[in-house]
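K.L.:
Once you scroll down, you'll see the structures, which are given as structure tokens.
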Structure I
Amino acid sequence: MSETITGYTNNAYKEDFFKLLYLNFNSLNIKQHHVENFKERKIDEIKIDEKNPRYKFLKEFYEKFYKNNERVAYPNIEYYEKINLKDVQAFYNERFQNSGNFTFAIVGDFIFEEIEPLIMKYIGSLNFKNHEDNFIDQNIRINLNKENINYEEESSVKATVSRYYNKKFTNTFSERLKNKILLSVIDKLMFNEIREKNKLVYSSYAYEYFNQKYPREIISISMGYGSDPENIEKINQEIDKILNDVKTKNFDHKIFENQKISLIKDFEENINSNYFWLQSIIKSEKNKENFERLTFYKQIINQITLNDISRLAKKYFDEEYIESVELLSEK
């Protein structure tokens, strides 16, 4: 999907920062021992993982979630053994030495007149071939169907249950904000009803696992909990009831209003962060969206209605989801 070079510094070392940026594009000195050390470390990790009975469970999850696409396969020893210095060097040369296809986003408290000469010197002198890559569809498709992945140890005393709702959606800024409110409402209801009121779980959550725009607009929603294995059926019934209540708007509407206020508060805090602005610039560029949409953040949030939330809940939360259930012993 992308390749990235990131870094940060303070104003005292900003020229050193640009020098390192330049070197990352031009003088990444990859040796045989770098490749061998990487392979050895990763292979050792897999050998340890393969001795764990959960390895097959995690591998099955990846295979079902991504429909057995080799690009996102759970790695194995043979996969890492194929890596060689020649291919690594060729990949670096092909991807990173064509800086003409990079977007450079720089944020911070610098004075532009001071940083402009550094941009001209260290970025302007990069090897711009002006070769623009087009998106290549590698046929990675998220599974939109119902799947169950189960793992159980003897004398299990703790359950970890996760649901993944993978759904088509319109990937726009306003729809993503509606999703944020929807999931924050569900997360709060799960906390209030399942954990605090009924004491059925150790922890619970509902959040956006990821969203994508290419090759297809998809949202992946994750919700789950940790509990006593004996409570699984009861908890699942409670979750289904919460989802139905959101669909029918049959819950305390103060929660909806409070979550909107909370999102606005988070936004007002986040805009003081360099990381927030950097990610916002990158996302707007990646999704080909107007960066100025952020100036309407609070306005969009305030215009979101219960009907919007109900509509999305009806769209997302049917019986088609991937469920993973882990039943673990004390060890």
Structure II
Amino acid sequence: MEYKPDLDNVIKRYQAFWQKDLHDHPPIRVRYPIPGQSDEEWCQAFQAPETYFDYHENILKHRVDLHDDALPTAAIDMAPGMWGGIMGCEVRFGHGTSWSKHELTDWNDMDRFLDMRADESNPWVRRMLDLVEYFTEKSAGKCLVGMPLPMGPGDMVTALRGPTEICLDIYLNPEQLQVMLEACTKLWIEFFQLMFDRIPSYQGGYADDYDIWTPGRTSYFADDVTSIISDQSYLDTFFKHDCKVADSLETPWMHIHSEQARLIPEFVKIPGLRGIQVVNDFPAGPSLKSIVPQLKQVQKEHCLILRKYTIEELEEILGDLSPEGLLIDTHCDSKEQAKVTLQKWIERVW
């Protein structure tokens, strides 16, 4: 692969990781600032398949001599607003991301959102398929085509209702909320099965927008809205829908924020779940040291991905974790610092 000559060896590390084993060292992805990767440049690039692929290719060219475990990925990601678009909402872009207008303001209008389809009749699905087609052609021999941002049923309904409203709905409109969650779960599964059919796999697995490889027809999923609800509300309202999403995937794993670490005892109850990614939110969320007990609970039976923690923060808690079933997604201030960090990781005695 042009932008990752040692890709097959990288895949071996991922295969070992998902088996809670070790192939020389735990996989590590090291990020650093790259010219052309600013929020404004992303918002300009995504507007056409040609400019969006060029945006990805620029990043891959800068990273080709950094031999970490990031897959060489051109993801068809349109950020969270994509799901609002698929569900018929107005989508807005800015600050390096996207979001949608909360258009289900009255539950009496719910019916118009229940017939959502993940096929070519949906303008946003068609837009994603156009990206897949173009990226597949342009990536041949160079890189992998990555999945779009998955989100999950809870976040999809939040895109329709808004975070305040969905929290109230748990108590005031639970029946309507469940009907909408069922519809969003069905749409999520249909959309990703379509993506698996159209996006080329690599060595029996798929790349995602985090540049992580997962075996089988699979992706991660997320329900960020659970960061603002209780554990019991999660179990009563969202848990069964996350279970259905996980059941539709071969190697399901979950993206959560550090504030959601308190819900890890509930998340690990999802049948078939293979891993959990914890993203640093400090100071909005707890410190890394304070959630070590929950991280150890993940590693009892699941794989653990730690994202956005500095290598200095990680060094303070690595002794409490197993290197088997551990994946690190860290960041540095420069390419030079990234290379030093990577070399120290490789030389570390595991």
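Throughout, read-outs are computed from the coordinates displayed, never taken from laboratory work. What you see is a predicted model, and the numbers here were worked out from it, not measured in a lab. Cβ atoms are built from the backbone, for glycine too; each structure is taken alone.
K.L.:
-12500 is what came out when helix-only ellipticity at 222 nm (-39500 (n - 2.57) for each DSSP H run of 4 or more, over all residues; to 500) was calculated for one structure; which of I, II is it?
P.N.:
Traced to structure II.
K.L.:
Sticking with this structure for a sec: Looking at structures I, II, which one was distance in nm of label points 7 Å out along Cα→Cβ at positions 86 and 318 calculated from, given that it came out as 5.1?
P.N.:
I
K.L.:
Shifting gears a bit: Given that distance in nm of label points 7 Å out along Cα→Cβ at positions 70 and 294, derived from a single structure, equals 2.7, which label among I, II identifies that structure?
P.N.:
Derived from the structure labelled II.
K.L.:
Given that percent of Cα pairs over 27 Å apart, for residues 150-285 alone, derived from a single structure, equals 18, which label among I, II identifies that structure?
P.N.:
Among I, II, the structure yielding 18 for percent of Cα pairs over 27 Å apart, for residues 150-285 alone is II.
K.L.:
Still on this model: Assign the value 1, 6, 10, 11, 11, 11, 11, 10, 9, 8, 6, 4, 1, 0, calculated as P(r) over Cα pairs in 5 Å bins from 0, in percent, for residues 78-245 alone, to the correct structure from I, II.
P.N.:
I
K.L.:
If you don't mind, another one. Assign the value 62, 52, 37, calculated as Cα extents along the principal axes in Å, to the correct structure from I, II.
P.N.:
The structure behind it is I.
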